[in-house]
Structure 1
Amino acid sequence: MLRSHLWIAVACAGLFVCLGRANATDLPDEVKYLGTLAKDEAGLVEAARRFALQQLALVDWDQKLVEEYGQSGEASLAQTQRDTMERRAKLIRTVWEWVLEQYPKNARANNYFGEYLFDYAGDEAAGLEHWLTAAQYDENLAAAQNNLGIYYFHTGEYARGLQHLERALKLEADNPDYLYNMAQMYLIHFDEIEKLTKDPRDKLYKHAMEMSAKAAELSPKDFEIVQDYAVNFFAAENFGVQADWKAAAEAWRKAQPLARTEDERFYALLNEARVCLNGGDAKKAIAPLEAALAIHKDNVPAQQLLSKAQQAP
């Protein structure tokens, strides 16, 4: 786990006021161009964000290559790719540290660096500190509120988590990611949400499904969000309510063409059949099961469900 660098950023903030901001010569050659934006705070942060996202995508690709080389016994190639991956990660960190040297109070830069530290560098403590700093400098930055909300839910501080997620949605009511996150918290931590809101479970489930449906409507081409809405119908039993299986079947049908792999499409077809059977419509379960078996013909659960559907009156 990497050590937190927040105390360095804070301690150095005053130093840079006295000595002046670092210039472009402090940047590695690959990102010297960022120095031309040093006087444009918003432009610099946005450019750094684009660079970081690009590099993170390459880091993910590097990781896949490392695994492939490792599995094929090509240790030298795996190490070379690992070194490349580590250089990219170090460069991302360098960029954000440099940006924050220029603008230590920029909320977005703190939030983005926090995401990198928390999600990629494995330094959760430093990531949290940067999110808190971001929220301190701009309490209306929805991204920071969302990140803090998820963090506090995961650490069992449900009241704080709910407060931050509600704040994020108040600021950006049509953000599909925030809607998705809040729906997840309602459906996973329903006991705690019930205590905090004093709402009955049927109302909690209805609200969660409304948020999940809205997220899917706002991101109709995002497989994970659209599939999540379909999956959430299965949570109805936890709330003591009857799921709308017809709506669930339609949700699974919408997820199928978005599937990124044949396995994802297989499970979407299989679940469409399951919800059709749950809703008492065995005939409509047959077609998706036959399509699923065309992908994985030897899948036993699919075979059993097809037999059940065909034998239903």
Structure 2
Amino acid sequence: MYEAAIAFREAEPWRRLYDADLIAVENPADGTIGYCSVMGRMGQHYGFCVFLGARGLAGFFRLLELGDDEDGFADAAFAQDYIMCSFEDRDQLDGEDLQEIASLGLTFHGRHAWPQFRRYEPGYPPWYLDRADVLFITHALRQVLVVLEQMQVGEAEVDFDLGRTVLRQSERRDGQLVWHTKPWELSKPVVVYEPLEIESELILWQVRKAPRSLRAVWEVDLRYLPVVVQEDQAERPRFPRGFLLADHTTGMILDCHAYEDPSEDAHQVIARLTQHITNYGLPKEIRVKSELLEALLADFCSKAGLNLKRVSSLPKVEYFLGELEQGF
């Protein structure tokens, strides 16, 4: 892996490629498509990302679309799925990085010269690579340089604006991997959230009998919280999932409930909202920002006689998260 990173750094592929010029590489181990992005064209940060599968590619497009939206970027950053090799100054590496480099008999000199490898995964802080990650990013680093050579002689075309790239695939012959290149269409994955249908008569009865508070407008959000949870030093730290409820008028945070598994999203949002409506009454309106929450709450709000509104921002929730993030 380090040999591949050294060759990549020496080749300086960022002189030819922009970070949006994605090149696809298939993982020989499981067939996952990695979408490889070369960073460094602007001369500020040098690195290499492998966005993993459709989820990783969707995350890449989301970051691309956010532009200067800092609030949106902070949220999107928690949900990325990629392996990264970056080239840092020595003082930006931690003790484990330096020990690993020394154990291999390697050393580096100068700025942006020291390779650092990290795994980014939804719900987790950046972490060290496991064996599977090491093998795949090694393949990806090498294959992108092959594509770069093919581009220079007109044998491969990569054009993000036209949705054109290439895929490097391999097959095993006589115990060896043999790689080949084929054209590959690059398109943004379409994320579709299945609408949630509320069938519980108990939930609907509790909501419908609650008094109506005509003036209240609630902001509702689901996201990873910028707080690290680590029960044991030996285990990988994680970000908890969070249900957030704020009063749009007063700015009061009515609920911030953390839980572990994103598969609980539907249960948590319906259960927490039902509890608050039972305790405080029906609000005039519920505002959400994400397509996920819109899908989870459309039927609930329709049957409860609540106005559900999709908005571009949730200022009270975002202010609260900003305070949390500063502490984090």
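One of 1, 2 was used to compute helix-only ellipticity at 222 nm (-39500 (n - 2.57) for each DSSP H run of 4 or more, over all residues; to 500), and the answer was -24000. Which one was it?
Structure 1 accounts for this read-out.
Given that semi-axes √(5λ) of the Cα gyration tensor in Å, derived from a single structure, equals 44, 27, 15, which label among 1, 2 identifies that structure? Display every interim value, and only then the final one.
Values: 1: 44, 27, 15; 2: 44, 22, 18.
Value 44, 27, 15 for semi-axes √(5λ) of the Cα gyration tensor in Å corresponds to 1 out of 1, 2.
For mean count of other Cβ atoms within 10 Å over residues 129-136, which of the structures 1, 2 scores highest?
Numbers: 1: 22.5; 2: 15.2.
Result for mean count of other Cβ atoms within 10 Å over residues 129-136 over 1, 2: largest is 1.
Suppose you compute mean projected area of the Cα convex hull in nm², for residues 41-96 alone for every structure in 1, 2: which one lands on 3.4? Intermediate results must be reported in sequence, preceding the final value.
Values: 1: 3.4; 2: 5.1.
Structure 1 accounts for this read-out.
When relative contact order in percent (Cα under 8 Å, 6 or more apart) is computed for each of 1, 2, which one produces 15?
2
Thinking of 1, 2, which structure, once mean count of other Cβ atoms within 10 Å over residues 81-88 is computed, gives back 21.4? Working shown, then result.
Numbers: 1: 16.4; 2: 21.4.
Clearly, the read-out refers to 2.
Every number here is computed from the coordinates shown, using simple stated rules; none is lab data. Everything numeric in this text was worked out from a predicted model, so none of it was measured. Cβ atoms are built from the backbone, for glycine too; each structure is taken alone.
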